[in-house]
Structure I
Amino acid sequence: MNKPLTMRQVVLTYLFISLSPVLRQIPTALAGEAGRSGYLSPFWSALAILPLASIILLLIKSYPGLNIYEIMVELLGKFIAKGVLILYIFWVLFFLSAKLNAYSLILQFTLMPKTKSNYFILIMFALVYYALYRGTRTIFRFAEFTLGPIIFLISIIFICSIGNIRTDYLLPVTSNNLPATIKASKSVIAVGGNLIIALFFADELAISISNKQKRKFYFATVGFVGISFLITVFTFGITGPSLTATLPFPFYITVKSLSFFNVFERFEVIVTLLCVLSDFVTICIMFLLLMRLIQWLFDIVKREYLFLPLAVIVYYLTYLVSSTQFEYDFLYRYLIVNLNLVFQYLIPLILGLLCLIKGNNMRKKQY
């Protein structure tokens with residue numbers, strides 16, 4: 001378990017944790033903001049996600065072996081870096097609480113409507129604690145080995161349902177629709193910003209970043225855009241954009257409406273399982289980030305004992321943040337998306353600009 005993380009594990013984990021919001025939130029958000037033309041929005045998101053990937057690679061290359069906190073200390077000074085850490089802690093706490101709420105609401109919506117959410121949350125905490133006990137690399141390896149079968153299952157669903165896609169739900173699209181698709185792409189961009197996890201775990205990556213690793217990083221961003229596009233087309237084309245805009249989990253409803261040769265009558269249960277697995281890895285990663293942030297803030301040597309008090313805080317914060325599907329949808333649209341843009345894009349952009357201004361001198365000085 002002392003081996004360093006690989007770029008492959010990081011990018012596959014990025015795709016894995018992005019899968020749940022792609023299946024759950026993105027089609028609804030795009031249908032609500034851009035109507036039938038919303039499936040074009042993932043392509044606009046590439047104009048923000050690809051530059052973010054370039055900024056992250058620039059920072060990792062300029063400061064090899066350093067994580068985001070150590071990079072901020074070099075570029076901003078220790079005092080300002082500590083202040084930014086506090087902001088990141090509040091963001092991660094809020095993000096974790098919202099993610100736990102979304103996870104429990106989906107299980108209630110699909111499989112166990114009469115089960116209380118605190119039961120689901122406690123089960124998730126137990127699983128996350130075990131995963132964290134096994135180590136950081138175990139979580140990344142789990143995502144690495146699980147993503148392939150999941151993509152394969154989604155591909156089967158998509159291929160088998162091509163004949164059910166109605167083109168009148170997708171066309172026509174005119175130039176008048178393009179401004180709405182650009183605006184709606186914000187929802188895709190907010191999920192694509194999960195790439196930032198590479199900066200938090202950059203100190204556990206190999207010191208040198210090769211061209212092959214860079215290509216993997218860019219390929220992951222293109223893969224995310226492609227998955228978002230295909231899932232949205234699939235959902236819009238079968239369920240329709242009008243209905244998609246009103247559903248909390250449109251991909252589940254879409255799969256539920258299909259019958260694959262009258263064989264897989266309950267195939268939609270697999271869709272719920274896919275989202276739960278993605279949420280599980282996301283919560284594990286976010287707990288790791290939260291414990292790392294607190295460790296950096298207070299210069300703590302060991303962080304293992306932080307999980308229990310943090311779990312208690314997140315548990316009660318989950319009910320404070322939102323407790324119904326309506327409250328969660330409102331928070332996701334107006335708070336989570338905008339906060340993600342700040343912490344996943346704006347702060348790395350500032351660090352990237354500072355790196356370009358004085359990066360060469362810092363590299364000569366330290367390395």
Structure II
Amino acid sequence: MAGGGSGVGSDGRRAGAPVVAEALRITGRERRPVFGSAAVAGAAALLVGGGTVAAGFAASWGLFLAARRDAESSIENEDSYVAYADQWSSLVKVAFGVYPLLLLVAVVLVAWLLTAQAVTAAYARERAASGADAVTAPGALTLRALWCRSRPHLGAALRVQLLTLLCALVPGLAGLLVLAAIQLEMVPGVVWPTYHDPATPQFILVGRILPVVIWALGFVLLTRFSLATAVRVADRSSATAAMRRSWTLTRTARLRTTGVCLLGTVAVVAAFTVLKWLGTYVAHWAGLLMLATTDDNVWVTGVLVIITPVAVALLLLPVALAPVGVLLACLRERLDTDAGPAGAPSGALAG
């Protein structure tokens with residue numbers, strides 16, 4: 001059967017590379033909604049996430065001042081001291097309040113990005129099916145139109161992301177528990193290596209290989225549910241139905257799905273690494289500004305310099321996540337077409 005709007009023949013459907021090529025074509029032709037939605041996500045992350053971090057700093061301001069007083073007093077009395085020794089527990093409490101909020105912001109923005117890219121990919125197929133020169137072909141997808149088409153799906157997309165996160169957290173935490181049990185010497189015959197005692201075969205097996213295997217299971221779960229948001233946009237199904245459909249679609253295409261998800265993960269990790277490196281230059285000037293405004297308080301400045309590169313990378317990361325969302329939407333359409341009549345109609349975009 002011909003590729004319809006995707007422009008890819010039936011032979012191409014059975015390979016992973018044409019899916020990537022189709023995603024790149026859609027990203028290039030529909031770059032305004034693709035990267036416009038990424039800009040919206042970055043702006044929201046800056047306002048909400050940046051405000052949350054700023055509130056955390058404000059709540060910890062007295063703790064940083066106390067850490068400075070303790071350090072200066074210890075230095076003056078020629079006593080040894082540990083940084084944030086008396087403030088550590090309070091700083092951890094503030095962090096436990098900030099991190100869940102930042103995670104929630106990230107989940108909401110990922111739901112928006114994946115929904116927007118699924119809508120954009122379906123819109124691109126509509127344009128291709130109508131013909132570029134046809135009078136009835138829809139025009140360019142504006143951000144306003146993108147929002148109107150995406151809004152009905154955002155609630156279900158958010159539930160999909162939350163359920164997927166919960167599924168992935170189980171093996172993620174299980175791997176950490178294995179490491180914690182070894183650290184606390186709760187695993188018989190397995191001892192954490194030290195400088196003088198190298199890693200034993202038992203530790204390599206239980207402390208290195210086993211956690212990786214458990215975390216790999218979490219990645220597999222993520223790949224199996226990775227198409228759920230695109231399924232929701234195409235089928236208008238509930239969150240749980242979309243996750244079941246994603247599981248069904250990827251069941252017979254595990255290698256292809258894993259390969260596409262690995263490619264997307266590598267692209268995002270590479271982008272994050274580069275953006276984090278660029279963020280070090282921002283951290284330098286932010287640190288100088290903080291020193292100037294706090295009378296050389298190195299305790300708050302040090303924390304700011306550490307988190308700034310990561311914050312910069314996360315703020316700009318939607319630019320890399322958006323094309324990955326297009327890639328997942330194209331993979332859903334390809335697998336749905338291969339599934340035959342059981343697949344849901346790919347053009348179900350009302351409104």
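Only the coordinates and a few stated rules stand behind these numbers; no lab work does. Bear in mind that the values here come from a model prediction, so they are computed numbers and not experimental data. Cβ atoms are built from the backbone, for glycine too; each structure is taken alone.
Tell me which of I, II gives 42 when you compute relative contact order in percent (Cα under 8 Å, 6 or more apart). Don't skip to the end; give the middle numbers.
Working: I: 42; II: 26.
The structure behind it is I.
Out of I, II, which structure matches 1.8 when distance in nm of label points 7 Å out along Cα→Cβ at positions 285 and 317 is calculated?
Values: I: 1.8; II: 2.4.
Computed on structure I.
Which one of I, II has FRET efficiency 1/(1 + (r/R0)^6) of positions 157 and 181 (r between Cβ atoms, R0 = 35 Å, to 0.05), as calculated from the coordinates, equal to 0.90? Spell out each step's value before the answer.
On the way: I: 0.90; II: 0.45.
Answer for the origin of the read-out: I.
Taking FRET efficiency 1/(1 + (r/R0)^6) of positions 45 and 85 (r between Cβ atoms, R0 = 35 Å, to 0.05) for each of I, II, which is largest? Don't skip to the answer; put the middle values down first.
On the way: I: 0.80; II: 0.55.
When FRET efficiency 1/(1 + (r/R0)^6) of positions 45 and 85 (r between Cβ atoms, R0 = 35 Å, to 0.05) is calculated for I, II, structure I comes out on top.
Given 26.1 as the derived value for mean count of other Cβ atoms within 10 Å over residues 21-28, which of the supplied structures I, II does it correspond to?
Numbers: I: 26.1; II: 19.5.
This figure was derived from I.
Which one of I, II has P(r) over Cα pairs in 10 Å bins from 0, in percent, as calculated from the coordinates, equal to 5, 20, 26, 22, 15, 8, 3, 1, 0? Numbers along the way, then the final one.
Values: I: 5, 24, 34, 25, 10, 2, 0; II: 5, 20, 26, 22, 15, 8, 3, 1, 0.
Working through the options, I get structure II.
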